[in-house]
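What follows are several structures.
Bear in mind that the values in this text are calculations on the coordinates, not laboratory data. All of these numbers come straight from a predicted model, not from anything done at the bench. Cβ atoms are built from the backbone, for glycine too; each structure is taken alone.
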Structure 1
Amino acid sequence: MKAFEVQNHKDTRSGFGAGLEELGKTNDKVVALCADLTGSLKMNAFADNHPKRFIQTGIAEANMIGMAAGLATAGKIPFAGTFANFATGRVYDQIRQSVAYSNKNVKICASHAGLTLGEDGATHQILEDIGLMKMLPGMVVINPCDYNQTKAATIAIANYVGPVYLRFGRPKVPNFTPENQHFEIGQAVHLDEGSDLTIIATGHLVWKAIEAAQKLEKNGISVDLINIHTIKPLDKEAILQSVSKTGAVVTAEEHMMNGGLGDSVAQLLAHYLPCPIEMVAVDDSFGESGKPEELMTKYGLDTPDIIEAAERAIARK
């Protein structure tokens, strides 16, 4: 199997902050709004260096989305940032009515998503956000896997005209994708070639999928490995091409099983290429307070869980 070099361990929210600061230097239409979480979202550099283009809205997320929609109407490119729970669940009505319905060019930037928020507990560990956002007509949904990819995605969405949901997180994770990479919305990244099983992963689970694929290879199982950073629009061609070769699939995500990446892949395969599919995701449950890695293990989102899902999928071929 192909070797993946870990350059360092960095949080994806810092990749967002770095991308936003680069946009501040290169695109004067970009404005940033934050709901009292500037430090947590690593938006400090943009706020310090471009104060006339930064708006601190306070703890008023619904108002922030309305302001972002207004700025988009005026020709600006607003990046509205807060925790994923507040960026989606708390303000869903404003997003639906003021952003998605009229196809506003608003970038909803959501940090601290999923179980890896850790000790903050179930009230903040939103696991439904991808489902909420992908069901909105015209909404692009992006969930990058490491620092470099998050930085590249942040820069790329500024050039896309239309609403975008960009999801990232707090923990430091392996940073292994190329620096200064080209990020193309809707195009999957084929990480490795294989013939026995397709593993499709997104976000923090991409590295776990790499670990699983390496261990599976030692057991004689060849894995076709795909990083889906864009959940909507889904790269249907890449998935179907892979699955037509392997005949079995595992999806892996830090999200609820209902409404996430697995749902999207299953729907695609049901239409075009029915085959065994296993989903590594949270199964109809809220999270709880705890250390991120311990929670990932408890809720079945760890490397061994992907391996077990792979073995089940292959057994069903």
Structure 2
Amino acid sequence: MEFEILGNKDTRSGFGEGLAELGRTNPDVVALCADLTGSLKMDDFKKENPERFFQVGIAEANMMGMAAGMTIGGKIPFTGTFANFSTGRVYDQIRQSIAYSQKNVKIAASHAGLTLGEDGATHQILEDIGMMRMLPNMTVIVPADFNQTKQATIASAAHNGPVYLRFGRPVMPIFVKPDAEFVIGKADVLTEGTDVTIIACGHMVWKSIEALKTLTEKGISVELINMHTIKPLDVDAILKSVAKTRCVVTAEEHMRNGGLGDAVAQVLAQHDPLPQEFVAVNDKFGESGTPMELMTKYGIDTADVIAAVEKVLARKK
């Protein structure tokens, strides 16, 4: 199957456009940023809604507390900073003031994973999906491209409850149609197949699309699922797919522990135990480098998806 490339853009810009649109259509939406307005592409919202934008400085814990408080007055706050500072630095505040209290805060987390690139290991959080999906009441969304990030941002505002929205820095191909329907908790089946299921999120959806050409040439029929919502997970889509293919590869820009792969493995263990291979970072911190160099070095590139498919097919009975 050929995927039409609609352009190339970073997913953080999708968040910026979605937030700006919300600013024009929903007067309850407010935005808070921890000194990274440009990096989070929040400039348009700030320019158009100065009275609804709050620059809190490098005080992420205070930002989470402020956002939680704003929900009591009926506001829908979006907090903006890097994924590392959106989770690891403020986990206590998220747990106590947002998740436990079921506050309607939307945690917008940019520059996630290895593709933050040259800033290195201190900024390249690879544990955040696991941290957030373990919290009761938290919804976790990892959209695949610019258009889907915009759609997910708008859908997050309409969802009642805390949301963790994870996106990134590098420019990547756009393949989701701008008018595509985005439903939280409902996966997108991009291709139907019978030999193997690939379940991917974030930038790894495109890497899996790249792998499709080679796999198809090898005569392998792939069912590719864009699992943009990690929690709540679309269990029905997983079970329907593996009923045909009988094996799974999961692909994510995250640590192997705690992320999408673990979530899928839990479903298989409970309902239909089958061979699974994981394309993810294997228990390592990142380092400085270009995004694509790091994806190759840490085993989350196109070739790694292909190798994982071949490995899981060899295990399939």
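Numbers for the structure displayed
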read-out: Comparison of 1, 2 by distance in nm of label points 7 Å out along Cα→Cβ at positions 77 and 157 - largest value held by; value: 2
read-out: Value 2.4, calculated as distance in nm of label points 7 Å out along Cα→Cβ at positions 5 and 237, assigned to which of 1, 2; value: 2
read-out: Structure responsible for 2.0, with distance in nm of label points 7 Å out along Cα→Cβ at positions 53 and 93 calculated and labels 1, 2 on offer; value: 2
read-out: Comparison of 1, 2 by distance in nm of label points 7 Å out along Cα→Cβ at positions 221 and 245 - largest value held by; value: 1
